[in-house]
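Structures given as structure tokens follow.
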Structure I
Amino acid sequence: MDRQQEYVLRAIEERDIRFIRLWFTDVLGVLKSVAIAPAELESAFAEGIGFDGSSIEGLTRVYESDMLAKPDPSTFQVLPWRGDTQGTARMFCDVLTPMGEPARSDPRNVLKRALARAADAGFTFYTHPEIEFYLFEQPATPTGPLIPIDNAGYFDHVARGTGHDFRRDAITTLESMGISVEFSHHEAGPGQNEIDLRYADALSTADNIQTFRTVVKEVALKQDVVATFMPKPLVDAAGSGMHTHMSLFEGDRNAFYDPAGEYQLSGAGRAFIAGLLHHAGEITAVCNQYVNSYKRLWGGGEAPSYVCWGHNNRSALVRVPMYKPEKGGSARVEYRGLDSAANPYLAFAVLLSAGLKGIEEGYELPEGASEDVWAMTRAERKALGIQELPNSLHEAVEIMEGSELVAETLGEDAFDYFVRNKRTEWEEYRNQVTEYEVRRFIPAI
């Protein structure tokens, strides 16, 4: 038994932990959980806990359903909302086959494989997400209207505002679980908030995002409000993105930093951006996995609809933010296409793979966009070679299905399941007769 496992066993005894929740996700990023007693933990560390993998979306097939959830002791944290005595703790799990091999369709393993490829090239991948979400009043009925908890806007200070209290409670809970928060504020939409997690390695960040979503939902229940990570819940307000800052390190050196480069961006940084742009259409279905995601992408509010990059340009898909020139370690690129409902394990994996492909193949970075891309005419964008992101889930999946990069990154099982699931979602969505159609056409036709 290693030291981390010994620490967990000792902490459970000292802190009177009565239940240990083992967490993992399905291919869409939905959190799954099984609770075990402390007496079962040594066995779980050694062998894993068996479960029916065929009952988890996309994890495995019926005729090979036996799977194991093996807890990662480095992710041990007490769940503060479960009480101080006779408490509950959680650990994220790696999903294994009965032979003890990593399950290829386990999203956490998909990201681990991508990170291993980066490590083989000498890189460590770090990420920093800006997570947006909406808060609504509890509806009087399940189909009641969505009423934001306030009518504030970007950076607004609302005296005794529910958003202030909500963010404070959420951040306090996150930090008690060892998850560091960098910023928080009211976003542009009514009832919309943003909390930014501090830079960390990509696997820790993905685990932290899953914990973040759970914490936000728990705090919402406590405060009797509704929290949602739906990309575009309101027609006339901004959608919720998860702008993600990324950097590669070679040991202690930021591989994106070159004091002599344009914007102090290195050749590796430029090639990484070129990879993101070159493969942007292919990875969009993973970064924007729901039909509603495309209402955010094409709904204005600084959403990135066009494949381009720029220095400090918030209308671009990829942005090179301003940072302190004397701090080379802070050099980074920001991918603005990702939304708050994405599976972070799969999204980080395809973003990393696209960027690494740019470095490996020496992709040339096109000229950056210095103007508001949304304000340009179609002809102006065409003249600059600026292409559009997919405008629907259907189009995004069509492009993804032909992508060798995404297929290789996700692995055959996860890739095939994701495509099938999203085709089904599109068909169900397309078959809906909407309220708009009824209002528009019943009186007119």
Structure II
Amino acid sequence: MHPLLTKTATVLVVSALAQSIAQAALFAVDPGPYVPANGKFAAWYQDSHGRTLDLCLSKAVSSRVPSAPGAPTYMCSLLPAPGIFDDNQPLVFPTNFPDEAFWFTADGAIVDAARGVNLSYGSAIEAAFGGGDPAENDQISFARIRIRIDVPTAGTYIITHPYGVEAFTVDTPGRRAINMTRDIGIGAAGTYDGALKGDVGPFLRSVNGPYTETNPVTHEAEQFIGDPNIDEAVTGSPFNTNFIRIEGPNGLDLRTTVFAVSGKLSKVERPTPMITQRSTYSRHAGNSAPVAQQDVFVLAPPPPATVALTSNNPVLNMTEANTTGSWYAQSPANPTLPATLQVTADNHLAIANSTPTTLPMALTDLVVISRAEYSLSTGQITVVASTSDETSPPVLTVTSGTGVAIGALSGDGAEKTLSTGISPIPPAKVQVTSANGGSDTEEVVIVQ
């Protein structure tokens, strides 16, 4: 997977599919202390679907693909390096240790000789050394996406993969006309949280796994999310794009749905990952009483995990539709404010050593800014905003994007307006905050 960063071809657009950070990133990393048995790297990373992978250093081999002399079919991507790492000898840091190792890899390819297309794809959470060779106090980790493609024709190519979409403009076709490596998370030696902000996560995993193999060194049974010696269908994409697709000039449209995946499931006990997103209420006048609803959104592992609004009476089970881990529930209860909801996620059916997680969520109204405008000629700013609480509208106040108070909105109903002079400098943004906790931010439109 080295070198750390290489890139050619003109990049027209590099964009992930619409996503929240929590979906794209990993969830947690081993906080240490870091021991020589792992090369003083973090022992594990956990993804947002709840799977925790150890740094894959096991010498367990595949029971599906026979090993050959000098070519063991390891379940981990152990890469022998002459003079650095001899995989026939015990692993010892730093004298006999891989110069690169992995918590996770997923590799795929599309080859169409008739069309002149040869695509290789790799995604990984990698352990390496800043100077190249294993050395004390030089450990780094990062999340990698690598795409290399031979293409026959100049033009624009769109690549869809499990962790996003990339677009490239190729001026000079040929070998590796597209050559992109994106490494995110490389920081100070011995710090490993940078990879949490990368594009890789949740971990792809074989639809046929997990696989159990015996470690010949420890004689213990170990589980793996895939077998890197075979190509298999996978699941786990945060966008449900468990494939690689290339679209390009002259109607080019090719795809593959199989990957070679490696990753060793950890035995460490971790809580079920959950990130709260939004819990808002709305209410309006009904025939005899206010009509209310509460809307709750969280990110948590997809089924067979369960997520429930446990503060509701009775308990309200949330729903998830497309295996991406986005959960939603709606309750018709009319809240008494202030209110704090409790949400519980439980993933033990998928991961036996996972423990439930319960998090509080403050219930707020939903504030929407419909107008934020500043007049250069009058020095007046006008802000119009509304609250979802139509029966008991709370006070709405306006501040600049930097937190400077501007004033309170006024009006008889749920929609309120503020018009005041703040000459001579307009704010770039304004925030409207409700006394019931809701808020919205909007860029200010400048008019003459």
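Coordinate-derived values only; no laboratory data. Everything numeric here is computed off the predicted structure, so don't read it as measured data. Cβ atoms are built from the backbone, for glycine too; each structure is taken alone.
Each of I, II could give distance in nm of label points 7 Å out along Cα→Cβ at positions 216 and 376, but the derived value 3.1 comes from I. State the single structure among I, II that was used to calculate semi-axes √(5λ) of the Cα gyration tensor in Å, giving 47, 28, 21. Comparing all candidates, it corresponds to II.
Assign the value 1.8, calculated as distance in nm of label points 7 Å out along Cα→Cβ at positions 224 and 256, to the correct structure from I, II. Matching structure: II. Looking across I, II, the calculation of Cα Rg over 2.2 N^0.38 Å, for residues 208-263 alone that yields 1.57 traces back to II. When helix-only ellipticity at 222 nm (-39500 (n - 2.57) for each DSSP H run of 4 or more, over all residues; to 500) is computed for each of I, II, the one that comes out at 0 is II.
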